[in-house]
Structure I
């Protein structure tokens, strides 16, 4: 990879000008060329009257092109994708739409985001059994733990993150799906952290449901989330949230009949920000135009940061060797929130991590970061670790 080319890419991300921005795992910045096109689209949308049917339908049709572009990038068919405002919507569509009975059993892990913890809590309070296993360092060990947990009692669903939002640990989705399906168990993997961090092959993996979003590592505007549902699994989902949507028609008031699309669009409803989803397709094109492999670049930078932090006295690295760009550390004798605040004061933006087994700070290293960011972050952590 040529430094000059990546330096040019970096200029597309103004968030790197004043601070060391290492928080793409929370909300990723949009590249300037994509943002400018998106803002121009919003101005056009507003100026021409978004409620005008020709304008509205025109933008809806552009979304179908973006959907196909996105599906190709995710290794799926466009018919298997539903688009929402965020991954939380998609998770709820699955967990509510499955209509789980009161004697259902769900297995999850101890490093889940609130987007999944919230809905699982509601199900647990209803009486459904939700058992928790350690995510640990992911990998085949996690697959084995989940297989053993499934063998302990009849299980309905595995619902967990494909990549830990806390440490970046990941596992083989295809291997887990095979273990689950051998036992008649459905698999929903929360993919909030994976698109943009690692290549996806959703059809090939064989998972049943894969909620995901674009406004983290992919770099799409806020309001870009989706759901992959394998055709056989999608047929098991009842409509939960519903209303006016793409391709929907009703016999009302003569009758209470309706016709909906047979593909993933049947789960979509209500007023949507069409230009944001069109911009999501533009993001895929932008990434394809980069001067090298963004996955390899951010993985190399994260690996460099991990190695450097491991040499700092008083610092414990909590992440395995990076598959993507996440590196999490704890500092001896210091609460993660204090470390986070001290780093922020030093111009380094990360995110606090707090679990019963882990209290630290997460760094999300993206392809637009560079070795100088790595060095500055490492130096700032070393200064915090040495301070009283």
Structure II
């Protein structure tokens, strides 16, 4: 084991299943070297005092559109860096930039810009949250479940188009509405590309979800938002009434899902219900955050300015012109605080939902997602009220 060069002391370490009061965590270069109870450290170790706060892994966001005035779909390196820098300030050390609906050219521009930043991040760690891959979210949405995404940019999956996305080797999460023509072939291609395969913005029935599951689908985007219900499936397919996405996810242990815990999308009882039904190892916290993060209230573009749609931020959440919600405008730190304050989930469970669970679902848990020896030194110091005090990414102090 390498000798520790850096250490955090005087804090409660948050592991996936328990707390270590008055713990110490050490790292050498960019890897964690020890985690445990308080002990005497050599004088050569640089010590950071947590001042009675919590020490957690860096947050991981698998569903995020932008921040700091920029959207990943702007398709420029500067927009990607701006968004990543904004989310790092809120404790997200790893994220998956997420597409909206839009033209193939626009999506390719976004993929290219994210890939360029991802490449530079290997040597330049000052460029914000680490990009672990791209979430191909739009454009394969159901026509009646587009939400705030530009309706003109949605379509059914086309083989040549999505193959060109997968060929970039950047896509790690792939979403499609299960009822669309060509969805099965899309899911199979995504499985071949080793993606987390998800169903979202969909009005699919139980039978369509089962068919998607048989093709490799294992996750549903933002639970209760832009997804089918028994009444919506009845309206689409008639009687007898059929199960929907909600019932399929709740009954199937292999399925995971995610919640937007911003206090505006879901009431406390729904957050409590989701946690109790799925457990911390199958429920992710996501931001689904747009460019209005850390920006004043006002009018903004969701997606790119060339093909996006307008929304209004009231300082708490985004609103579409038709009065529906238009994504969140807060970071993962807010989601963690709100989930901890309005549910009975214990702190290790809440932190797991923002760290290890998304890491496991996306196949990156060998290196990030929990405080274990040998893993990346992505660390947060949170105050007792769970406000981000210090962000350490790859062993280097970035904020605080």
Structure III
């Protein structure tokens, strides 16, 4: 098994890291670029946003190659009782249909409802090919076998929900791709501990490998974005892999463990829905983008974008480790771990606040000029001792001429 895992990861990694530079060139030719037209966007430069196809290509080639080799070796039976061949076909067709719609969105920008239709259509295709949450057993509760209609609705809801969760958290350089890597690795450990089907282990490993190959181009300062094609693919694929990986047990774990692993993007999405409904006072308000996501809030507290991403990586990793400990060692050890993390975070934030009370310098992300409040900017009439926050809105970098919004805390 571990040889298959190593090949799945490395092959996906190599293909993605080789393909991504080409997607950057293609993005500029077809117009798949992100222009920062509003204050909600955290970046200030025009950026290509077509990295998704490179990740998809790495994932698909790695997966298909391993499936062919393993079938020839007799390691896996795609046409046995579990019908993995049929389910994988549903996964691939769902990715294809949804990717076509999202590629159009990356180039021309389509309405949120149209994109939601693509997500639902992809989920329906996956369900029609046998991918189902068809039984959930809760200890000490006698629950009858799940009705087929409820099973279909629950599965479609899970797929569409996770797809949107990853899509909505894609707001900073490397955020959605990094969180997806952490989630994929967490699921891989859970699958191994749980004795999950080999097919799910190969799928999640290939996904992790593709994302690790993409991250060097996406982590701050990013050279390209993953785009809606990539973020929708990540959510869609993670949701289905979690079903395939936990299906062997048919316990409450099939919902709870993936729910914990993906807890950060799911919580952010649920809060966004509640927040927008309250603010907009209508269901339509759900589709109106805002600046209230977790990453926006963290940056607003004085952290740089890179720091905000690393903080969210840490939170996501905490959810993943909590789920692993919960499966392997039980609830009390998992809660003990969580308590220690909360205490450590509290102490760390206190130290950060104390450090921030000292003189804080800011760096221009374009030319690396550092504004030091101690010296000010006398040529522009800025006296020594002037905090960055008190600089005039029309103040620009004395070296390259960029505005205040191109500076990050140094």
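Which one of I, II, III has percent of Cα pairs over 18 Å apart, for residues 200-287 alone, as calculated from the coordinates, equal to 56?
Numbers: I: 56; II: 41; III: 60.
Checking each candidate, the match is I.
Figure out for me which of the structures I, II, III the number 14.2 belongs to, where Kirkwood radius over Cα pairs in Å, for residues 80-151 alone was derived from the coordinates. Mind showing how you got there, number by number?
Values: I: 13.5; II: 13.1; III: 14.2.
Matching structure: III.
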Given that helix-only ellipticity at 222 nm (-39500 (n - 2.57) for each DSSP H run of 4 or more, over all residues; to 500), derived from a single structure, equals -22000, which label among I, II, III identifies that structure?
III
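Coordinate-derived values only; no laboratory data. Please read these numbers as outputs of a predicted model, since none were measured by experiment.
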